[in-house]
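Right after this note come the structures.
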Structure I
Amino acid sequence: MVGLAVHNAAMAQLWDLGVRGNSLDVIAAWKEVLLLVAIVALAWKVRELPAVVAADVLAGAYAVVIVLYALVPQDWLDGGATGRGELFALRHHLLPVAGYALGRLLSTRWPTGVGSTEPARSAGGGSAAGRAGIDRVALAVVLTAAGVTFIGLLDLGAFSLQAWRDSGVPGWYREQLDLRYEGLSGLPENWIYNTGDEDNPVRRLVSTFLSPLASSYVLVVALLYVLGRRLRWWSIVLGAILFIGLLYTHTRSAVAALAVGLLVLALIRRSFAPVILAVALTAIAAIFFAAYPSIGPSTSYTPEELEFLRQNAESEGGTSSDPFSPAESSLASHWRNLRDGVEAILDHPQGYGLGNAGVVAKRTGVEIKAGESTYVELGIDVGIAGLAAFVLWSVFVLLGLMRREAWVAAAFAAVLLLGLQTDVIGVHWLAVAVWAAAGMALGWKGKESVTKEPVIVENEAPAAA
């Protein structure tokens, strides 16, 4: 989890140091290699596989659909993706399955070590080890989110946007990832909140993810754990810090997802307290966002950036800088992309084949049929069949989590909601951490159903025969 959180910043720094091209691609594959090694190692060591549940079957069905579409020639589906794009998309669509498989393996019984005479441990199945395993995942999530917040706020207070323009980040995006951003000197345009005033653009927290969106999603997952615990002084302080970080990402969808996650917690626990908390935090966020143009960390555009932005504004037509207006540029863009994507799926329900949607299509230079939303990208790549398999799998996972682990269920629901707007499984941290936590929690049966391990007592020999 920590490695995935610092991955983007580390890769950009390596690019700046001269590690580029195929060499950097190999280094960047550490995450997939580590995940694969973990899955193979656990599968080799487990004492018995977890009992198959409906969610497992649906995960397998979804994976089969993805693999079948990878084998179908692009010409059959009117797609135009390259072989490289198909490989990128295959990794993209299967990453949550791999994370889920890792979690499911961690939820089963596995031996303590080679030659050990101790009884097999269980990372799940209702045992104390299972409870500890889930808690360790939560601790890793919270500590990672705290680090993301600290680094992000430090960046906003101590470093200028020009320092990022002069760093390896623009080159890494442009040359290594083939993502060409024009409006902010090669940096992603969403690093800035456009206030409508050319002299007062405001920065957003991007941290090590180099993205306000990815950073905000991690903070939502961590906040749902912290806010779902019994209140202690440390949880209040930590929750406040994480929420401040979330506010500075200026990501309204993340605040909405946090509120929905809290409502899921309220439903599961039959408590009204999370509802009150959701309303209070949403109100605070609304006030903060309204004041953000005045209190946010201000920066400035370069002359070249201003020229591009003016031309872009003329071509796009009128938009609003009001964060609560339906015509606000970012919000309007998200809804437009979602609507166009749904229409594209309905017009071509069989899909276009892997690699024709979203960032993968952009990176490989082919026509982008649709993008942004997780569901839209799946529908474009693998048709309604693949989209339906993913949705059914997600629903069964969520239903299973609601009976087992409240904070994981709330986080999973929040991430699924965010998937309407953005490509959540394209954020590798989410695809691995959240889906692995879900897989682990599905093996947890709760305290009420803990079964004690049998204990064998060796009687001492009698004193006299």
Structure II
Amino acid sequence: MSTRENALYYAKNNYEAFLSNLESFIRIPSISTSSENVVWVKTAANFVEKLLNSIGVADTKILETNGHPVVFGHYKTDTPNAPTVLVYGHYDVQPPDPLDLWETPPFEPSRREDYLFGRGSSDMKGQIIASLSAVESIIKTGEVPVNIKFIYEGEEEIGSPNLPAFLEKYSKLLESDVVLNPDSGMISPNIPTIVYGLRGLAYFELRINGPDHDLHSGLFGGIVHNPASVLSNLISGMHNSDGVIQLDGYYDDVIELSEIERKELSRLPISDKDLLDQTGVKMLWGEKNYTSIERTGVRPTLDINGILSGFTGEGSKTVIPAWAMAKISMRLVPDQDPEKVHQQLIKYIEKNIPPTVSWDLKKFAGGKASIANTNHPGVIALSKALEEVWHTKPVFKREGGSIPIVGEMQKILGTDSVLTGFGLPNDNIHSPNEKLHLPTWRKGILAIIHFFYNYSGENEN
């Protein structure tokens, strides 16, 4: 057998061991946004480093940042003139709330039929284990065809705030020819997918302050402006009835879709019925004159991710709350700038806030949108790899989510990313009962093996 065939054979015979690694990984509650979980985030970083060592990557280090650490690894091949692939991943996860909606505990992996349930099973611990399992299969069975570097961060779920400085500091260490980033997903189990565009992100917390303490609504209702009402009015005015965002200048830098790209996007096999089935809503909603596919991938958005104010416990308590808070995220498209959008939001608030309250706006994550070159050798190698496993050509799509590292690597390292992944639309990422479709995941391991050989220029024997 060829070295490629040996690696594929090894993978097919070690799926259970790979899955055991994933289950151990899921048991670590590496919630990056929670100060209570700092120790567990570090535990996850240590887990990744030890796993790298166990598969044959001896050159590893845990590099500190101003936040959570980054795990680095380097496997140098003896193959002369071999290219270098930088494999990216994030070991942090979203909070599991609301806990009462989980059918099984979020950090106790549960296998049910063809799925593995648990927080991070799909996003993206499952994708990390898929890529590491592919590398293990290659290292354990023959000569590795490429140099492989690894970078695993612990802050992607909070917008990677410390990653740009990290990339600047370690740019020499991270030099590579292409980045393999499996932090996206597939349209369906039968349609392999390559993502060539990602939206950017701007994330804020808006707080409206009223009285210096909660007030009795019977005594003070009607004379004190309720911060929750003020916040509600601000939020309701952020869109008009056609779903158009009402921040002055918000669309000034948005690049309109060409007719060619609209036609290509219309060919994606995702229907409105599919989206209704995935979401469970009564009907879809969004910006007028755009299709659902266009709204989710190539148009900017503004969403309220959470609201908190006053009494929210069981039963009744009649108060005018002292404050109200909302979490606000915006998904940005080329050529929108997160800081410019920040200023647009400030001007909207200043224009619409009544003089009866005070306010404060905090900016959290921010990152620009990115577009990949679909003719890049890495994209071509991945396209062929997916077709070799799924026996059908992959589709290309623009993703609605944001992966800040992609744009930062383009800007700071000068390296393009190849984006794929083996999660599915109904994996419930960021929601209760997150799950991973195991048959698709297993195919993903094989596809990554093919990718490394394809990118090296080695033809399959």
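Throughout, read-outs are computed from the coordinates displayed, never taken from laboratory work. What you are looking at is a predicted structure, and each value in this text was computed from that prediction instead of being measured. Cβ atoms are built from the backbone, for glycine too; each structure is taken alone.
Say we calculate mean count of other Cβ atoms within 10 Å over residues 41-48 for every structure; which of I, II gives the highest result?
Top value of mean count of other Cβ atoms within 10 Å over residues 41-48 goes to structure II.
Kindly point out which one of I, II the value -20000 was derived from, the read-out being helix-only ellipticity at 222 nm (-39500 (n - 2.57) for each DSSP H run of 4 or more, over all residues; to 500). Don't skip to the answer; put the middle values down first.
Details: I: -20000; II: -10000.
Computing helix-only ellipticity at 222 nm (-39500 (n - 2.57) for each DSSP H run of 4 or more, over all residues; to 500) on every structure in I, II gives -20000 only for I.
Where is mean count of other Cβ atoms within 10 Å over residues 177-184 largest, in which of I, II? Walk me through the numbers before you get to the answer.
On the way: I: 15.6; II: 23.2.
Going through I, II one by one, mean count of other Cβ atoms within 10 Å over residues 177-184 is largest in II.
Which of the displayed structures (I, II) returns the greatest value of FRET efficiency 1/(1 + (r/R0)^6) of positions 137 and 241 (r between Cβ atoms, R0 = 41 Å, to 0.05) on calculation?
On the way: I: 1.00; II: 0.15.
Max of FRET efficiency 1/(1 + (r/R0)^6) of positions 137 and 241 (r between Cβ atoms, R0 = 41 Å, to 0.05): I.
Can you say which of I, II returns 1.6 when distance in nm of label points 7 Å out along Cα→Cβ at positions 1 and 217 is computed?
Working: I: 1.6; II: 6.8.
Attributed to the structure labelled I.
Of the structures labelled I, II, which one yields 4.4 when distance in nm of label points 7 Å out along Cα→Cβ at positions 25 and 409 is computed from its coordinates?
Values: I: 4.4; II: 1.6.
Source structure: I.
Who wins on FRET efficiency 1/(1 + (r/R0)^6) of positions 65 and 81 (r between Cβ atoms, R0 = 41 Å, to 0.05) among I, II, i.e. which is largest? Write down the numbers at each step before the final one.
Numbers: I: 1.00; II: 0.75.
Greatest value across I, II: structure I.
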